[in-house]
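Presented below are the structures under discussion, each in the form of structure tokens.
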Structure P
Amino acid sequence: MAPTHTPFWHPSRHADRRPLLLARGRIKAAIRRWLEGEGFVEVETGCLQVSPGNEAHLHAFATEWRSEAGARHPLYLHTSPEFACKKLLAAGETRIFTFAPVFRNGERSTVHAPEFTMLEWYRAGEPYTTLMADCAQMLRIAADVGGLDRWEFRGRSARPTLAPERSSMDALFQRHAGIRLLDDTLPGGCPDRDALAREAGRIGVRVAADDTWSDLFSRILVGRIEPALGGEPDSAPVIVDAYPTHEAALARPSPTDPRVAERFELYACGVELANAFGELVDPVEQRRRLVAEMDEKERIYGERYPIDEDFLAALRHMPAASGCALGFDRLVMLAAGATHVDQVLWTPAPDLGTRGP
């Protein structure tokens, strides 16, 4: 069957995309220079792993390794290089970064691709707030190289060179949903599902009988909080800080309030760009959280992924550290003035007729 649209390799379409792709290379080179100037070492992590990651709502691509004797061993394409990078921290590396190809199944839209590039970097022995300054610097680099000091996407605009505005998740829930997230729905740090369900119903958010606290939190976040982030024209980027610990399976609790974790996300033009943690290094607690994530995945989707025992063993040797994952393609998309993430991918994934909005 003939394609229903012009393929990316057609010379006429490539001519339109090429300036965006060249900007991608320049932005990557500039970020790499800055990181190396800060003393970071670039690493390359393998894509094939025994566990793709253990987040309940991320779906992996599965494969297998076959030995010469015919034995078969399941493997996965990783959804993030995080486990591998943390093993390198355990080995003694202190500042590392990687532009890693990563793979997520069931995701295809204007800002999602099944295969994309994740820029991850880690700082051993440094507070996670340092990563906020890193993110701001990368926005400035991308703006400078891309030549745009005003980014636009889906009717929103942002000034990437402005200092990001930092707000806690609790403050945003109070401001945009009228919900005291910590005091009213996380008493003592324990999720009160019924309390959050009442609050969700009060503001007109759909509540189903089998919804968990996390389901409701995500629905309110997506429906009420994220649309309000950077809603003003030419607004600054936004850092959403202090996620509930219940929603940060790989992050350590805040030393000042264990109800929240050392986790933040970066937004510009309403697009989530980065996700950062003060890393959890307690292998016992980490195992508990990963098992809980897989229990939730099995409840919702009927499947679960293995736990990477080598990763948990490495945590016993890993120093205190902070790490950030930034969607490099999304950053380039905004910085180059593209309207779809596929425009800044040299060879987008095959179009199987399942694109989302």
Structure Q
Amino acid sequence: MANSLGKLFKLTTFGESHGPAIGGIIDGCPAGYSLDFNAIQQELNRRKPGQSAIVTQRKEPDEVKFLSGIFEGKTTGASIGFQIINTNQKSKDYSDIKDTFRPSHADYTYTQKYGLRDYRGGGRSSARETANWIVAGAIAKQILSNIKIHAYTSSVGSLSLPNTYKSLDFSKIESNPVRCPDVTMANQMIDLIKSTKKKGDTIGGTITCVVQHIPIGLGEPIFDKLHASLGHAMLSINAVKGFEYGSGFEGSTMLGSEHNDAFEINGSTKTNYSGGIQGGISNGMDLYFRVAFKPVATLLQKYDTINKAGEAVSVQGKGRHDPCVVPRAVPIVEALTAMVLLDHTLLHNATKF
């Protein structure tokens, strides 16, 4: 299995949802950086389950323990090993589905590929794995302290913010459990998620990410363009169905005379349909992109499926599941963005020698 992300700043992870622990090894972290461990834990707290009424009620402290690569609070340049203990598994909740396949879930494909699967919470396919990414991303954020990364919930179901971020107050993102910077829209999104949850159903949405103060020159054409690396990372997140940057699909409806970003004398551009990337390289403008999440596959209502014998059966999901993954995925999008940007920063600096 492909358990690593990155070329120079590289994260390799391990663990299953209901195993004793998850964790990882970070290679390529520059030496001499002082780490704020409280800030790392705060990032984990933003992702962890049980934080509000609109997410899964699994209770995990998600406390990270560092095992190597850090001495007296500073990175040493050696591999940073870490682990997060699982403390609140309820594996019996999944006993009813051990021989059946949830529609649109990884159950069927994992079984066909490997011949077996860990059905407890999805095993390796569980979004529990993303806590590892938060740790690496939190470290990357601290090293890239001059770059500001803001992700937020931009839609839930049919409720959507306008496709612009210029008028939004990013300081309000953490003011509500859905992580939408528009408080009025946030309340509507929360009500929609709660009503969906009462029906035993799930709902999807989108996350928009804005990166400010990004330097010019990040991105390695031809096959490691900056947007390609971001797309690879975002499409690795559980439940993600789409990624677009800049004007995205809307740009395909425009004329070239409308879409071209005209230059100012100082090298900035009057518009930013390029999304801060041209030719796969950052151009110094704000980098922005959007990530689409499908509804969670596990439903807490009766649904038709098949079992291992290929027989038609009816199953009702049990356990603790997110009715909408989007609010908890906001810090995940930020973490992966930071990892990609640090990796590309190191790659860019390497080309100067």
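Nothing in this text is a laboratory measurement; each read-out follows from the coordinates by a stated rule. In this text the structure is predicted, and so the values were computed from the model without any measurement. Cβ atoms are built from the backbone, for glycine too; each structure is taken alone.
Please compute distance in nm of label points 7 Å out along Cα→Cβ at positions 103 and 247 for structures P, Q and give me the label with the greatest value.
When distance in nm of label points 7 Å out along Cα→Cβ at positions 103 and 247 is computed for each of P, Q, structure Q gives the biggest number.
Where is distance in nm of label points 7 Å out along Cα→Cβ at positions 87 and 303 largest, in which of P, Q?
The maximum falls on structure Q.
For helix-only ellipticity at 222 nm (-39500 (n - 2.57) for each DSSP H run of 4 or more, over all residues; to 500), the calculated result is -7500, so let me know which of P, Q that is.
Among P, Q, the structure yielding -7500 for helix-only ellipticity at 222 nm (-39500 (n - 2.57) for each DSSP H run of 4 or more, over all residues; to 500) is Q.
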